[in-house]
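What follows draws every value from the coordinates through simple rules; no lab data is involved. Computed from a prediction, not measured in an experiment: that's the story for all the values here. Cβ atoms are built from the backbone, for glycine too; each structure is taken alone.
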Structure P
Amino acid sequence: MTGERIRLARLFGRENGRAFVVAFGHGARVGAQTGSEDAGRTLSVIISCKPDGLFITKGLLHRFGELLAVPGAPVAIVRGDTWLIDEHAGMQMEGVVGYGAEESRLVVTPAHAVRLGADGIAVNLIMGTSGRFFIENKAGIARLAEDAHSAGIFLVVEVVDWGPLAKPGTKAEMLTVGVRVAAELGADVVKVPYLGSVEEMRRLVAVCPVPVLALGGPPIDEDVLIASTRDALEAGAQGIVYGRNIWQAPDPGARAARLMRVVEGGSVGTGPT
């Protein structure tokens with residue numbers, strides 16, 4: 001068994017093969033947010049929730065790696081790219097919902113991720129783009145997959161429809177295409193927004209030959225979050241990756257426990273077990 005397979009087996013080590021993952025890396029793009037001002041404290045809170053995996057930046061893993069050096073700590077997945085959305089340089093087209101012109105760069109090598117103690121590395125595939133950016137995005141993912149596997153770690157590709165060519169009504173189609181593209185470029189896992197419909201999400205999962213994790217996005221009402229989590233898993237997603245919906249919650253531990261019961265397939269309830 002190869003290194004990345006061993007590490008993936010730990011990520012999806014629950015009896016039902018699902019994964020509960022927390023993301024904490026927003027600061028690399030927007031700085032500190034409410035609930036994350038003290039990075040070490042927030043990481044301690046996240047780890048106490050006992051997730052299977054943790055999305056983290058290289059700087060935070062370097063600074064707080066000792067928090068993960070304990071039995072039962074989550075699998076560390078380092079953010080491997082950085083990106084910029086230029087809202088002033090976007091294409092001016094009627095009906096466009098994309099954010100503008102994007103630039104993305106790889107900033108962490110798999111070898112560096114391994115030295116930091118990471119088990120996986122994650123990057124974006126931004127759908128709704130074209131030309132130079134899109135081909136460079138795809139080529140970068142293909143090269144990264146090869147380098148990650150050579151280093152023995154797995155690759156997660158987050159598929160999003162942020163490009164200037166994204167239009168109302170194209171989300172499900174773009175993301176369904178995107179997850180297949182990511183898998184064929186070498187992704188071991190894809191991370192994608194829930195499409196809002198069990199049927200559409202089921203079609204997405206059906207064409208993706210690697211595990212699909214549903215991402216959370218900005219904070220939403222807890223009952224809505226629980227319902228969408230149930231729907232994503234019913235559609236075939238193999239787990240969830242939530243960030244602000246956990247560490248910005250009034251009680252992160254209670255929120256995580258409630259979500260974990262959904263991932264495990266048990267009764268949700270209203271508080272921690």
Structure Q
Amino acid sequence: MAKIHPTAVVDPKAQLADDVEVGPMCYVGPDVKIGAGTRLIAQCHVSGYTTIGEGNTIYPFASIGTNAEDYAFAGGKCSVRIGNKCIFRENVTINAGTKDGTETVIGNGVFMMANAHAAHNCIVHDGAILVCGSVLAGYVEVGERAFISGLCAVHQFCRVGRLAIISGGSVFSKDIPPFMMAEGRNGGVKMVNVVGLRRAGFSVATIRVIQDLYKIVFRSGLNLTKAYEKCRSDLPQIPEVLEFLEFAENSKRGILTNREDGHRS
């Protein structure tokens with residue numbers, strides 16, 4: 001049977017695995033499902049149609065599953081779905097989807113530090129990290145093991161690619177391509193995320209190809225269409241090159257480049 005502190009309020013309709021821990025002064029709503037080994041340390045608010053997987057840790061004052069912060073929100077069954085082994089630190093907020101039947105999705109092993117926010121309909125893939133004060137507007141998608149540094153903001157409908165890193169205090173309204181480091185206020189892609197790629201186990205040879213790709217797309221002076229053509233003709237067509245090109249060529253908001261280079265698509 002779940003371990004529920006006497007001061008916690010857990011609706012009898014909520015579905016909690018037998019070893020879930022609900023600490024002092026938490027609230028768990030009637031349509032919440034929480035998997036095995038998850039801990040709500042204290043003063044957490046979990047509501048709405050929220051499903052939380054196994055082995056998660058939720059720190060005080062986190063709020064998960066509340067309605068979308070969207071004037072267009074008109075009610076309906078909007079949900080939050082969270083995977084396994086995530087950490088949500090103090091004051092994290094995760095809103096449900098904004099249209100009936102839609103959801104906000106947080107994957108496995110996601111770490112959202114204090115005051116991080118994921119708005120309605122965001123998708124945060126496995127292993128992503130959101131550092132203190134970083135915020136995602138509605139419909140943002142964050143790729144696997146992406147790293148969003150402190151006090152960053154990502155505009156609605158933007159995407160952050162796999163293993164990309166955003167420097168602290170940055171603000172973006174463009175897509176951040178995979179494997180790259182970006183900084184500033186739409187300031188530009190500055191380099192390859194070499195440290196992140198090494199930590200992820202990428203080989204030296206693969207990293208060198210990605211660095212060559214970076215030089216073609218962001219430093220050659222070619223427009224993006226010509227740069228992509230050159231990447232296909234000059235680089236080994238390894239999965240990472242194909243992933244980058246698929247991400248960039250299918251970007252609806254356009255990828256971030258380097259303003260000082262004058263790149264245009």
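Out of P, Q, choose the structure whose coordinates give helix-only ellipticity at 222 nm (-39500 (n - 2.57) for each DSSP H run of 4 or more, over all residues; to 500) equal to -4500 when calculated.
On the way: P: -12000; Q: -4500.
Answer by label: Q.
With mean count of other Cβ atoms within 10 Å over residues 104-111 coming out at 21.4, pick the structure among P, Q it was computed from. Don't skip to the end; give the middle numbers.
Details: P: 17.4; Q: 21.4.
For mean count of other Cβ atoms within 10 Å over residues 104-111, the value 21.4 is produced by structure Q.
Match the computed value 1, 6, 13, 17, 16, 14, 11, 8, 7, 4, 2, 1, 0, 0 of P(r) over Cα pairs in 5 Å bins from 0, in percent to one of the structures P, Q, and report its label.
Q
Who wins on relative contact order in percent (Cα under 8 Å, 6 or more apart) among P, Q, i.e. which is largest?
When relative contact order in percent (Cα under 8 Å, 6 or more apart) is calculated for P, Q, structure P comes out on top.
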